[in-house]
Structure P
Amino acid sequence: MTDALASSGLLIVDKPAGLTSHDVVGRVRRYFHTKKVGHAGTLDPMATGVLVLGIERGTKFLAHLVASTKSYDATIRLGFATHTDDAEGEKTWGHSADEVADAAVAAAIARLTGDIMQRPAAVSAIKIDGRRAHERVRSGEEVEIPARPVTVSAFDVLDSRRTEGFLDLDVSVRCSSGTYIRSLARDLGENLGVGGHLTALRRTTVGPFGLENARTLKELEANPHLSLSLDEALTSCYPVVDVTAEEAAALAMGKWLEPRGLKGIHAAVSPDGRAVALIQEKGKRLATVFVARPSTL
């Protein structure tokens, strides 16, 4: 039997520097001959690394990846700040970092670790009154985005280099979705009183997907195929619960099942090995959160 979702799933791309996430989506649309391509979490043009794309019905699944933990390798330069919080922006202020001690850096990083309130970078994809913040900044507007809660579960210095007036830190960061690494660079520089900005950024993981799963655009152009089917995507991201064929048919129609004492979201898998839906207990119902294989297909 032909699978209606055979062309639906996820694509894990190793984004090169110089392209926007939208640029990558455009190229993948051409490679896969479909307009139904979306991405889970923007990467700045200067950034490289893991970009998760949804293909066909996989685009509907992307909303359920938003809360994933992400990891980054980055380089922060202490010594001056920029209006974009990265090396592509114009210098706004700064002081020599020659006198900044390693212990002071460690203490400042500790204050930026854990559950914190973070003010997103002004040059971000966040929309303000219908326009993205970075568009407003680049048209000359001053943008101030309210701080929001994020979690930085790890912020480690891997290496450091001192040059006249500057201190460059190679860092590894593990954080919640919605955390801006350039904002960490900005805030670290502010906390140390010398200014700081991001000079390099590479995303190494998004949820369970890492660089080992990622392929380059050149590889995809030569051989366009999914990284994970929609079935594999659901079962990779969530714990699995087996359901009967009858229960699978009910879930495909958006119906609810009797509760089983499950905690959190699970991927419901039918006897034929297909992931039918994401389900979660709500009161006395085991209800669908996302139907991967609706009966209307």
Structure Q
Amino acid sequence: MSSKIIVVGSTNMDMVVKTTHIPAPGETVLGGTFLMNPGGKGANQAVAAARLGGDVAFIAKIGNDIFGRQSAQLFDEEEINGTGILSDTDYPSGIALITVDEAGENSIVVAPGANAQLKPHDVVDQLKAYPASKIMLLQLEIPLDTVKAAITYARERDVLVMVNPAPVNPGIAAVFSWIDVLTPNIKEAEMLSGLTIHDVETAKAAALVIHQKGVKQVIVTLGKLGAVMADREGTAHIPAPAVKTVDTTAAGDVFNGALAVYLSEDRSLRDAIRFACSAAAIAVTRLGAQSSIPYRNEVLLQHIPKINHY
């Protein structure tokens, strides 16, 4: 099999309610629009990479239920190689309950279901089918031991390793030196660096600290401010296009999928970040997770911001 990008991760069914504000503990809010869409960070990133022009295979575990079957059908429609998607007869497919407020911010609770049963041997067995892969993209909605096993497999075969450390797990630091590209958001970067981020400059500082802990290239996503990167040459800020935000649910996943696509095409990291910022900016103007993911021509028609160099 020839898939250049292998995404290893979670797949969920997202149940989304749009509200005026995210409820406080004990508060009931009368919501508005309800949507039920396929989601999960792994699935979102796989779909994003496929729509943006990548040659993608997805390794995951679903339940033997209607949500799992719907997800599998979607991957086929998106032309994602889904031969590595396993079915678990004992656990249901994962679900996510998402509340989105008027500003587009969200609150998410995930019941992982079969995602939590994706074991190291499952992934390693499936990875053997992709000897020509160039990039492996992982997140942390599957067991950490499984993530580490996949990283080990990739490193032994000179496959570029991208990790989106979400939801953040401090245990990922044990394999920092094996990660080529790490893509935390602000909160994740704060937890992994020990620094507080409140602007571009403090984000650069946090990225540099994580880089100095062993990660080759660190990209901290900053929402409407774009992203900052740190590597052995220093730091840089890449701005994002200004847009009206409707829903931020899958913005980070779109960013990661886009980044993987450009890197699989041997583009520079800086150009890849520019492309990823533009793709994510389109996604936040739409409601939902996979329903918000743009296609490549949409991104290329949009202005891509210039980089503020070192």
Structure R
Amino acid sequence: MGIWIDTDMGGDDIFAILLAEQARQIDGMSLSFGNAPLPQVRRNAAGAARAFGWLTPIHAGAERSILGEITTAQNVLGETGLPTRGAQLPDAETDHPPALPALANWLTGQTEAEILALGPLTNLAALALARPDLLPRIGRIVWMGGAAGRGNHTASAEFNAAADPEALAILLARDLPLTMVDLDACRRVEITEADVAATDASPLLRDLLGGYLDIALSRGRPAMPLYDPVAAALLAAPELFDTAPAEIVVELAGAHTRGRTVVDQRRPDRANAMIVRDLDAPSVRSLCLRALETRP
């Protein structure tokens, strides 16, 4: 059974997609603002599709959050939202049809649909508001986002949650089958310069991996968490993960805590989501890196 990927198409999104396509058929992708504004995300997606031979239909989705704000990670990732060590994705036509009707049409033919979400959840929230009749067709949403502990966009909030906390609140309120692969889980799966040097990936992918690592190196840290590929690994190799029920709420109003995900595992009977409790970090890391080495 195929999956749908919702992405803001940065470097770790590309790594995640390369892993996911080895394990599952990808029926479609939808794009969202996040790592960069949507026009740049579309350029990234078109270039990646040309570079890696993706034939999956790609669709343009949310330009801004549910409340109309545009929050990007360009202060960390640079103007393109895709740091490199000099290489560039090829130029390609950004002819992406609208995401919402495509996603709705895909779900119409599904019964236990699985969605891999790698950015702000705006596209999925728009679907929930526009087509609530299709929500029972979703079997699972695996989302890289949120944080049980400290954040990264702010001290309290993880970026994908903070970019559109209302979108997350909408999904949680509708009891959708959400599995949250949060910062605490992803921070256990790291790469270093030795991994970049040792990989048998193509020159382009090695450059992208190095540019991604440079995010950490520029801040005096020797290792960089892989983030999005960890969520893809949950779909590709679920046996490497231990998940548990949790009640998750997202802060919408706090002056210092907006976007924070509060994770309560004390009452499984009140759970509205699943969260990664543990994972085999070395095996997940190897799985993620091997996915890059199999590409041309």
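Values quoted throughout were computed directly from the atomic coordinates according to the rules given, and no laboratory measurement underlies them. Note that the structure is a prediction, hence the values are computed from the model and not measured. Cβ atoms are built from the backbone, for glycine too; each structure is taken alone.
One of P, Q, R was used to compute distance in nm of label points 7 Å out along Cα→Cβ at positions 16 and 104, and the result was 2.5. Which label is that?
Matching structure: R.
If mean count of other Cβ atoms within 10 Å over residues 40-47 comes out at 23.5 when worked out from the coordinates, which of P, Q, R was used?
Going label by label, the one that fits is R.
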